[in-house]
Structure P
Amino acid sequence: MSETWVEIVVELPREAADVMADAVGSLTEGVEIRDSDTIIRAGAGRAVIVSQCRPEAEAEVLDEIQAAARRLKDAGVAIDPLSVRRRDAHEEEWRDVWKQYFRALRVGKTFLIRPSWDAPAAGPGDRVIDLDPGRAFGTGGHASTRLVIALAEELADRPVRRFLDLGCGSGILSVAAARLWPTARGVAVDVDGEAVATTVENLERNRVTSVETRAGSLDAVPGPNDLVLANIEAGVLGELAGQFPAHVAPGGSVILSGILTDQADLVLGAFQAAGFTLEARRDEDEWAALRLRRG
């Protein structure tokens, strides 16, 4: 019998979504943000935050949503109209819903990402990622994921011996890095244990044995690395910028996304202050990704 969870759905303006997602995510088993760029879409200018928590945590989560709404209002961020819904949900529903929306897709120049329920044959030169997202973020359907893969693909001829996937989600970036650098060793880390478990499943699905998985944050992983991939919120990236030099070898690269275009300069400034220089930037719709190099 599957475990019963409480699903809590918050709908609000897109500009308030990241702060609300951080607040909800700190008390739940992770969050999914749906907007106009995701596979399951929200309306223009709107975002939907979907989270699941254990029944005993529901009251605390709802209280935190109200507290976050007050903080946003006090900061002058528009949050209306805001709606909050809840329902009892079963664990298998998360996987089943993806089958309606997640189909095989091509990313970058060579990657073919395909779920088990839609797996076309690979062509010559295809780098295949077989992926079931489980309850973790990352299918390739979101612009931020596509941007990271494309920027990493541009480095395919550069030697990478060690890489770090920070905030690994479904593990898609770890598999992509393993495809680009088959002899490299990697570490995939996430603060969400469910995401780490999903990464383990997808590494096994893709027969990737060169990536170690860990639950935790940046300070829990070894360094230095030749490449760090981090598709996480801009606010978190800014806070962690000062820790990155210890995890990136001199001359190594960092690829950052999960950044709205109007946040890119702030993130870039934080990393430049930490000793990184901008190597490339890509934008898609309202999302940006940065590739930086440590001097």
Structure Q
Amino acid sequence: MPKFAGVWPALVTPLTADDRIHVEVARRLVDDLIAAGVHGFYVCGGTGEGILLPNDARKRMAETVLVQAKGRVPVIVHVGAAATADAMELAAHAQRLGADAVAAIPPFYYGVGFQAIKEHYQLIASASDLPLYLYYIPGSTGVTLTAAQMWELCQIPKVAGFKYSAYDLYTLERILDLGKGRLNVFSGPDEILASCLEVGVDGAIGSTYNFLPRHFIRLYEAARAGDWGRARELQTQGNRVIEVYLKHGGLATIKEIMAMQGYDCGHCRRPIGQLSPTQVAALRADLEAVGFWNLV
């Protein structure tokens, strides 16, 4: 299996007013992010509103990104869904499109237990020949696993590694120790990228890399060079921006920041709300106050 690394945007999904994929904007975003130096794309994850979109829209977004990327960088398609059958359908479709890998969150809401989680991943893995990445994000799914359980899931054939979107670096280190270098692991929380790199992840998948790709690539390169002082300095600068977008509403804020940069990514799909003009003005003022435009 390939071992991916580097900074990968959890790609924003541009939407039209009637909730269709805004293909032209998506294509331009792909080209511009590749020009900025990103190492790959993660499509239809949480930032890409994957679980809010119908399967047809998710397939359209995956197709748009893969066609536009033209093999210049690898693409992982997130296929996680509440129903195992939907995730399997999306995984098979991703293989037909030529994706490099698929990823999936665990089953959520129903509290199905570890054995059902394992079977869920086994079935997704069986639906395609692509490498499968687990997506561990307990704050959103409500699914908390031990290091031993994560390692057990990583023994499923075709599982190549995981995206780790949690703040517990002790558990992350324990999983990496169990893996002994055999796992391909991405950091999830942008705000602790430097710390995760120091623990030993290979790369990062995150929201902020849509609008600050060069900044976080500089952080990644500083860490790879062993310049941890510089990496921490860049992390602090990036975290000032992250604090602003979290203050103003998370994902809806990200789309407004993309609009400020010239990408009309539209609204977020309901139930996620939109920012009012007054809120957008306050967001812009706060971004200016933390020096956002100097980091772009």
Structure R
Amino acid sequence: MAPDLSHIPVISVGMPVYNGERYLESAIRAVLDQTFDNFELIISDNASTDRTAEICNDFAARDSRVRFSRNPDNIGAAGNYNRVFELARAPYFRWMNADDSCMPTLHELCLKALEENRDAVLTYGKTAIMDEEGKVLEPYDDNLDLRQATAKERYQKFFAAVGLTNAIYGLMRTSVVARTGLMRNGSFPAADINLMAELTLHGKFIELPEQLFYRRMHPQSSSWQRDNDEIQQTFWTGRDESFRWPNWKTYVDHMQSISHAPLGFGEKLSLQGHMLRRMMWSRQALLRDVFLEFRRLGG
């Protein structure tokens, strides 16, 4: 059944996927089973070589809420996350990984919270970690209930608390996300942290008390080996090439986000001072970038 593009849904769900056949059907069903069903599910296949396209086409043929797009080449996770957002049409948006799961009430409860809190830009429920077989292992405290009155307070609390970025799989205001740099261009890792930090400059984060999201940890997930540069490079870029100046690019991006935020001059200056202090704390990583670049240029 072809999607009804004349109907503008309330929520757009973006699901980027690459070779996700093992868990894909389960993830899609978790979205389609939502109690609030006025949504579209946008799936972007990043040139998978397994049964991903076949599975997606089957769901799209049977459910008009499913929109399926396939990239001719692997554009990396950053590009594919951006791609599903660019295809979104609804006033509210969320990402959904093709190997995670969620409760049927996620849309309903997160939407209610955003509609009741006009100064919030993101709402999310509590997280639990599950293994590759779907067994729930433990709760995970995201600790990102950021209701502070000022952007500076939210920004600083975010960096003090952030670990896994599960909150990004909650619900966001599309208009606000559109004013950010999204998942950037794949030239540095962990762009999801940069995006979430930028969102704190636009409004509050609200954590709901209900268990709504299940993060699957398995050897093929991007979070399994976060310190493995080779795996992270392939994941974010889709290519077998090294990051260049990744730590410098990360901090420059933070500075640019602060500069473009809807804040007064004084608050921007204070936040940039905070980021300069973080750069001092990370000077070993920044010096490593310089060393690696000199070594590369020297052959």
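Laboratory data are not the source of any read-out in this text; all were calculated from the coordinates shown. This one's a predicted model, so the numbers in the text were calculated from it and none came from an experiment.
General remarks:
- Test item: percent of Cα pairs over 21 Å apart, for residues 31-142 alone calculated as 52, pick one of P, Q, R: P
- Value -12500, calculated as helix-only ellipticity at 222 nm (-39500 (n - 2.57) for each DSSP H run of 4 or more, over all residues; to 500), assigned to which of P, Q, R: R
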